[in-house]
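What follows is a set of structures for review.
Quick note: the coordinates plus some simple rules give every number you see, no bench work behind them. Remember, predicted model here, so these are calculated numbers, not experimental data. Cβ atoms are built from the backbone, for glycine too; each structure is taken alone.
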Structure P
Amino acid sequence: MQTAIGLHGHCYVLVPPQEFSARMKRHWTTNLGLCSSAPLEKLWTIMAKTFNEAISDTANGTQAPWRILQPPTGSGKTRGACLFAAMQAELNQTCDTPVGIVIVTRLIDEADKLVSEINGHAGREVAVAHHSRAPKPIDILQHYDTLVITHQACVNASASLNAGHGAAFERFSRWRGGARLLTIIDEALANVVDDVKVTVDDIAEVERYITSDLDREFVTECVALKLLRRGLLAHESQGGPSVFLSESINASYPDAPLVNFAPLRTAMKRIEYDRLGAHMQDTEARLRIGRTVDRTLEACQALFDQWAYYAKSGDEHSFNSSSLSVPWGAPGPVVLDATARADFLWDLFEDKARLEPTPSHVRDYSNATLHVARCAAVGKRAMMKSFKARFARLATDLEQRLPPSSSVFLCTHNANAHIAKNDGMGFERFAVGHWNAVDGRNDWSDFDTAVIFGLPYRDQIWANNTFFAVQGLQNDEWLKAPTWKGHADVRRVMRQRQLAVMVIQAINRIRLRRAIDEEGRCPEANVFIVLPKDADGDAILTSILADMPGLKVADWAFEMEGPKVKRPRKGSSHEALVSFMSSRLPGSTPLSVIRRELSLTDTGLKKLKEVLGKKEHPTSKALSAIGVEYVVTGRGRGAKSFLVKHEAA
């Protein structure tokens, strides 16, 4: 039975929640081959009800809080959004007042996939994607029931919360049916806070490219840049604590801002940066430098337009500001956020966001084990300093614990990812992802093991900017003692919770995201994580267990520091030998077999025997670690050589 609502003289026909749940169950079991359950079906009913309530509020002109749904990973939240959009498009054909939907997803590729899925459900083209890779004219977008855009496109089209208006988003929210009434945001918006940071080096880089002609033409703007640089240098020399700057200059000139970098930005986009200095044509260098210069000028504009403060992080001194980059005026926003419980952002939103209750027992992670090691210095700087040696110890440890047939996904810092990829691990499949580029990815969804090696700590400036963007400007005393709602140091709580969100997202990239039975259990999986020994480690572990009910925890006796571990060269016959023996069953393997399997020459075999005779050689140690011993029987020409693999203890 269809659900109809009459508002302001219009009659909207909405998707019946029970019918949606029934169709979702058929799709889940028949098309996707997954197991349904009573809690899942209840969750899908709640999803449809929440979407309908958001539509009703928008149609009624009610500015309701953002609704935050918390369906766990693997419960069909994205698949459900696609089916709901298709079902609503079907109903739109039956009434004069159709309901338009906007879906916001993280990645361009995912946006295209969602459009294909929605249109597949509907049996016709009812959805369209709009992103930088394939932009569409506004008049084309208005013909489709559902518009799918990326998080970044959503942010780009949005005004800040502080500005109080969202006119730029209206071009997405208008369509042939009038105003779209529902915005489904898949996962919490990336880049939700627009951070502004300017250093002395940033300003100096811009000034380096300002010609004498530009200096004469844009006197006010060039003087403004000099004032910013001198002011920042003064704070650097004083070495004082973080402080807010005096009221922004442009705030005193609301009708005609005193400092407007827009004309200077336009003029500098015409500069051939690549021809300066080296006098060579290099399009890539020109674009790279141009983007850097323009970003700095844009950031400087924000410092003159809004509040700003000075801060020091490590050896870096900077002026900073921020604003909330969400589409506050988006129609009927519903966020599908599996990590909403851990994300402190929704705490900061207070009454502007409402976490909707979801049924328990939707997922059960009792088939997965979280192996926890506690070590010091797991942040980016410490990991970069010693990553190669630490990774060698990690690979050796895991190769002793896991079968060679394992598929292992490693998440680490971007700066270290290439080392992990180059050095590799001796498993059937090994893949590397890095922080800020794993959320929402399905590349490793059939891997059985996840390894979290190094944590993406956010600095104090990030916490400041996020807090100010949502809660508004504080004062110098708050910068010294950041209390809020019973939290003695809210910045530390924010950093802990953000770490937990990112770790939970990374863990759920592998196959434990998939439910395989009516109890919501996942396939057998392992997760290895190195957590700090302090309160941050305790808080992260608590959040993981709260979000992943049933997850087993085991101590992992791993130390990142210790004697240097030498591993066979990647691509060498020695590495191939270790890999070959890892996959062998217990027993004896004559070296003649190894020679044939590895295509060794006489010289290669002779050198291999010499290496195997040295117990302290890295190859001998690597073989010993997997229970393989080199044995020689007889003497002289009658001698025979074997590698003997012993039964596992």
Structure Q
Amino acid sequence: MSTLQRESQEKQMVIKKNLSMRTSVFFFIVFLVFTVLIVRLAILQFVEGESLREKAQGIGQNPTYIASIRGSIYDASNNRIAYSVPTQSLYFRIEKQYAEEEVVELATRLKEVLDTYGDKEAQPVSVEELVRKLDIEGKRTYGFLPRQIKIDLSQQEIAYFLENKQAFPGFEVLEEGIRQYDPSLIAPQLVGYLGRYSGLNMERYPYYQQLLETEETAKTYLDTEYVGVAGLEYMYESELKGSNGQKTFIVDSLGRVVGAGDYVKPIKGNNLHLTIHPEIQKRTQKKIEEHLVKIRKSSQRYERAPNAITGYAVAMEVKTGNVIAMANVPQYDPNIWRNGITEEELKALGSNMNNGTITEVFQDYGSKKENNRHPSSFVYLGSTIKPLTVLIGLQEKLITPDTSYQDIGYAMIGRKGSEQRIGNSDSHAYGRMDPATAIAKSSNAFMIDKIGNPLYMKYGKEKGLEVWDRYMKAFGLGTTTGSGLPRESRGILDYMQEGQTGQAALAYASFGQQGKYSTLQLAQYTATLANHGKRLKPQFVTHITDADGRTVKTIKPEVVSEIEFDERYWKEIEAGMKRVNMHGFEDVSYEVVRKTGTSQQWVAGGIVENAVFIAYAPAKDPKLAVAVVVPEGGFGAYGAAPIAREIFDSYFELYGF
């Protein structure tokens, strides 16, 4: 075999060998591809088959979040005065621009559905009302917020809207708790009310603002959820709230519900048990209302008060700080918030939703000009300050229990040649008196000449006002009471205002014309007198229970501050207070330590007189402290004292002495 033949044969063998190798590699690759395909098909069929079938059919999860059911609020007799009822509600969220005719057409179709599937016995809603509720122009609700169209949906309505989402874009069915309040109205301004969470101005609500700042709690609330925005509903929001749940529906590509998914049950909030006694609260409220009518129509000089239309009263237990009654007149029905309040209803409500016993409230008399002619719920204390004034004088060694003073009906302050004369009520000259008699007779002259002016002479303006202010705050005046109620005021401290001399400020302050305080502050001040300097925190809740009725927290008495005085000083002021003349207590079976006040106040229409009254009883072992304020009520002995008598009687009838 020649060399060429051998080379050709070897070349052919190499080609065959390479071809065989390539063929083997090709078949191996084909084998791998088929193996992968078979494995993938198996995965698709046995592992991913269900999810792929759902995708093919357009099936998905549609979660609906469920707000927790809010805890209930009970009065001191264990009556439920605020509670939430779970219900399904229809909401509408604007998702596009609507022409006027489109809105009417939408409302018309909506009415047909509600009339067809809703409660046949219920009053049918009109197209006009539905247009108002849709609120396309944002007159009632911000554009981005959902509008509540209807609560208490029937099962047929729920099913229809869940199955016909495409026909009603922007509509959704949500489960929520509708708040109900006792129609007999137990302290509504104290209990408070709810508002839509997503519509809140967070700067006004520190609790909710703080939740937003933390990632874990930022989504605690749903946009459509109603939350506490006033009173105890807001103060105890964290207790009443509970935890939200979630319900999942299986829907197809057309948005139709084809099955039920997971369900996480919401957790009900805790319950509050209040110190407010319903019988005492109702009797107090009724007495104020009846007494206002009486003094407006009275023909007696000292009783007649033609402009008295408001009244406030607080009754606080001396030893516990428990507030038994907190009355506002006028009051209002918080159930108006249930179906959404109209602009007309809100205007008619005015300021009556606000708690005038803790914050300054002005009544609406029809115009701004007329409003300026009347005082707010905060008035000067008048002579009710005089027991404390005498205590300050004794403590500062300006007087002693044996101090003698000749009351000629007035006192003089100011520089020689420009003196100012300040008189007693009706310029009465009471003659010779000691500190107790000065309280009993309510001598302005004594307070100025023996305490107010000497305090200025001893310390000067700045130091004198500082000393006065320190004593006021020790008794709860000019500072918050510690109650924790939202938007509680510390009062209006006129003696700290610019533009007056220290002598004038302390002179007028000494007989109650330089500080405006709340009725709750007055009640705490009275209880502090009864406790001989021990200031207790006002309490509104005795204990908190969970959804099963188990007590999770008990509220105990709490001392806010304490100031000491010689026992002789307490005896001196109590001796004077027991001798104060008052109307309506002539036949009581218990001894009352009291002080009337008739504070004068300048308003745009001139000087008005406000009735103020404080008292505690029984004298030997005080149980209850009461404060009553009737703006423009005239003399405290007539305009306010009879209201306090009703409170004491109702309390002692229930609890004894």
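The table below gives the values:
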| item | result |
| --- | --- |
| Given 4.5 for distance in nm of label points 7 Å out along Cα→Cβ at positions 218 and 338, calculated: source structure among P, Q | P |
| Answer label among P, Q for the case where mean projected area of the Cα convex hull in nm², calculated from the coordinates, equals 36.3 | P |
| If mean count of other Cβ atoms within 10 Å over residues 226-233 is computed and equals 23.9, the structure in P, Q | Q |
